[in-house]
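What follows draws every value from the coordinates through simple rules; no lab data is involved. The model shown is predicted, which means the values in this text are computed figures rather than measured ones. Cβ atoms are built from the backbone, for glycine too; each structure is taken alone.
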Structure P
């Protein structure tokens with residue numbers, strides 16, 4: 001059995017004129033921590049992640065999470081790096097966004113969040129209204145992106161989008177407009193498509209912010225081998241190569257180097 005470690009997130013602040021404690025700590029703030037702690041610990045492979053258990057305790061409010069200690073060790077190192085560099089730009093997207101969400105809650109409610117682990121009992125990271133743990137904007141730029149996969153869902157009550165299942169990026173939700181979906185004469189679902197979309201991409205790591213994707217174009221995508229189409233392309237290319245000695249051309253491209 002894996003050895004278990006724990007993470008403590010202590011919340012210090014006021015509820016009206018009273019000091020925070022579990023009895024006056026609103027459930028929506030508990031939900032916010034629960035939603036973000038999974039991305040802090042396991043930002044990528046959630047399907048196969050280990051068990052995380054939870055408890056809430058007095059003093060002021062203590063969120064206690066338990067999970068295998070090998071992951072606690074890695075998380076402790078991340079907390080130390082954030083505190084020392086005063087930056088979250090080095091984090092992967094989901095972890096950085098989780099820290100930003102806690103920073104926003106701190107500023108909105110005037111709370112301080114004190115992180116510690118069973119690796120070190122001292123406070124390893126403090127997020128309060130005066131800290132500014134947000135990603136640097138200039139590391140994220142507008143980009144045009146292409147995805148390929150099977151379109152599994154389309155629509156939405158308040159905001160229209162399509163959902164495409166890709167091998168490289170998983171299940172993506174891409175924002176579109178209702179008019180685009182209404183204009184489609186054929187059923188789009190369960191067919192292979194290419195998607196041309198706009199979104200934010202990290203200029204240093206190449207990581208894509210999948211929450212920012214907006215549809216530009218839906219491209220019919222048929223990867224099957226078509227011998228007639230291939231023969232047509234070959235015949236077209238032959239005209240461009242008339243009068244060219246291919247051996248000389250290859251030699252020039254190699255710069256005289258013989259393999």
Structure Q
């Protein structure tokens with residue numbers, strides 16, 4: 001637990017509306033460097049909307065985002081990516097016609113310094129740079145135990161492996177914060193164990209700060225340092241897993257109807 005770590009990201013009184021519907025209402029919490037921070041709540045609680053605010057897909061109507069001490073009213077996707085915020089999605093968002101290796105290399109897009117023309121000519125510094133980036137991608141593929149699939153077209157892989165490839169592409173950006181939107185959805189027990197192992201190893205070995213949305217409460221309680229709970233766009237709990245587990249508000253709003261929500 002990173003109890004003494006300084007906040008890397010702070011969300012202060014974030015409000016997001018779609019017409020007359022309040023997706024998020026005055027939400028505040030922080031994310032400490034190197035921790036695994038979970039966001040949980042029933043379907044429709046505003047969890048994915050919060051991730052979309054953090055990485056610039058949605059612009060909130062109220063509140064502020066403080067990332068590495070810099071205050072912003074919102075983040076654009078480009079600024080978020082350049083600042084080191086990477087993301088996976090609830091619905092897989094890969095280049096389905098490309099190989100696993102090419103998808104992972106695509107995740108290193110912002111690491112390339114050579115111009116597009118130099119990359120097209122593939123000469124000199126651009127060639128050396130691409131070789132170096134490819135080696136980095138190969139290292140991530142090895143870390144996630146995807147070596148045997150590296151030349152496979154992504155669309156030919158089973159769902160669980162595609163989720164792992166999406167994690168690989170996000171890790172390829174070497175993010176300071178990794179946003180994971182239901183990374184274990186639709187997986188069997190063995191696939192979930194593997195994904196938990198990869199997430200925790202990335203966090204502990206590489207120091208990657210992780211913000212996680214996940215419906216499997218066993219997973220959440222096992223791997224999270226702290227948990228924030230949303231319900232109908234409101235924050236109803238925030239703290240250590242044991243405190244959240246025992247919260248009457250959480251039991252009533254989420255755990256008590258988890259079978260219906262999942």
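Among candidates P, Q, the computation of distance in nm of label points 7 Å out along Cα→Cβ at positions 21 and 181 that gave 1.5 used structure Q. Check the numbers for volume of the Cα convex hull per residue in Å³ across P, Q and tell me which is largest. That would be structure P.
Here FRET efficiency 1/(1 + (r/R0)^6) of positions 29 and 85 (r between Cβ atoms, R0 = 25 Å, to 0.05) was calculated and came to 0.35; which of the structures P, Q was it taken from? Source structure for this number: P. Structures P, Q were compared on relative contact order in percent (Cα under 8 Å, 6 or more apart), and the highest value belongs to Q.
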